[in-house]
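FYI, it's all coordinate maths here, none of it is from the lab. None of these values were measured; they are calculated from a predicted model. Cβ atoms are built from the backbone, for glycine too; each structure is taken alone.
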Structure P
Amino acid sequence: MQSNKKVDIGKDNVIVVYMKGILSACVFSVFAFILMALMITYTSISEGIIPIVTSTVMVISVAMSGMYTGLKLRRKGWLNGAVAGLLYAMLIMVMGWVFLDEFAVGMLLLYKALTGIVAGGVGGMIGVNLK
């Protein structure tokens with residue numbers, strides 16, 4: 001006997017999926033940045049790699065967030081991942097605006113937003129096709 005139950009994802013559940021995906025990306029980012037700070041402090045690694053590391057961590061975090069949303073929502077992975085990536089990038093921008101004195105609107109913000117959208121979209125496509 002087969003069960004033909006469909007999983008119905010309501011609006012509240014979609015929001016929860018986005019929040020969990022973005023939260024997991026934030027947790028990964030914090031651990032990655034702590035690890036990198038320890039490596040820079042206690043080894044001879046130059047501080048010049050910080051911009052490269054932050055960009056790499058952002059791409060990996062956003063892709064993970066997109067994969068999570070794609071895996072959980074099981075439809076339109078590119079769109080759901082891109083939205084999760086954009087929301088993560090916007091969260092990073094708001095945090096920069098709040099905590100940085102030299103925060104400026106410019107091409108870097110556009111780069112971060114586009115990076116979030118693309119990496120999240122790719123992660124979402126991967127997530128939909130998992131399992």
Structure Q
Amino acid sequence: MKRGDLYIILLGLLIAASIYGIKWLQMDHSAYQPGELMARITVNGKLYKNVALTKDVQIIDIRTEFGHNTLKAFDYGIQMIYSDAPKRIALDMGFISKPYQQIICIPTRVYVEVFNPRKPPSGDELDAVI
């Protein structure tokens with residue numbers, strides 16, 4: 001390995017660390033109380049349901065033309081427990097309970113994201129697309 005190869009590797013690592021650092025700084029690090037968060041469930045890009053993440057157990061059964069999914073909201077988080085997709089990758093995404101965590105099932109077009117509804121909108125977010 002020559003000196004030029006080492007410089008290229010270090011430059012790649014520096015770029016990757018910079019991208020990760022910028023994304024980390026843009027994340028919402030605000031404190032929240034248990035029970036404050038909600039999960040936004042969308043099917044095919046359209047809002048299906050907003051679910052409050054509480055200690056109580058809630059079963060959300062989603063049957064659409066794209067497939068069948070079952071979500072279980074419990075212990076201040078949510079988890080996909082059933083999917084009839086050919087590869088059940090969404091089941092491996094596990095239990096999510098923090099803002100911006102996601103569960104995505106592409107074959108059935110189900111997208112679940114945890115968000116904080118009390119967070120005031122910042123002026124940097126898009127509010128329209130032309």
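List of remarks:
- Value -6500, calculated as helix-only ellipticity at 222 nm (-39500 (n - 2.57) for each DSSP H run of 4 or more, over all residues; to 500), assigned to which of P, Q: Q
- At a computed 12.1 (mean projected area of the Cα convex hull in nm²), which of P, Q: Q
- Origin of the value 31, where relative contact order in percent (Cα under 8 Å, 6 or more apart) was derived from one of P, Q: P
- Structure (P, Q) behind the derived value 14.4 of mean count of other Cβ atoms within 10 Å over residues 60-67: Q
- Once distance in nm of label points 7 Å out along Cα→Cβ at positions 36 and 84 is evaluated on every structure in P, Q, the highest one turns out to be Q.
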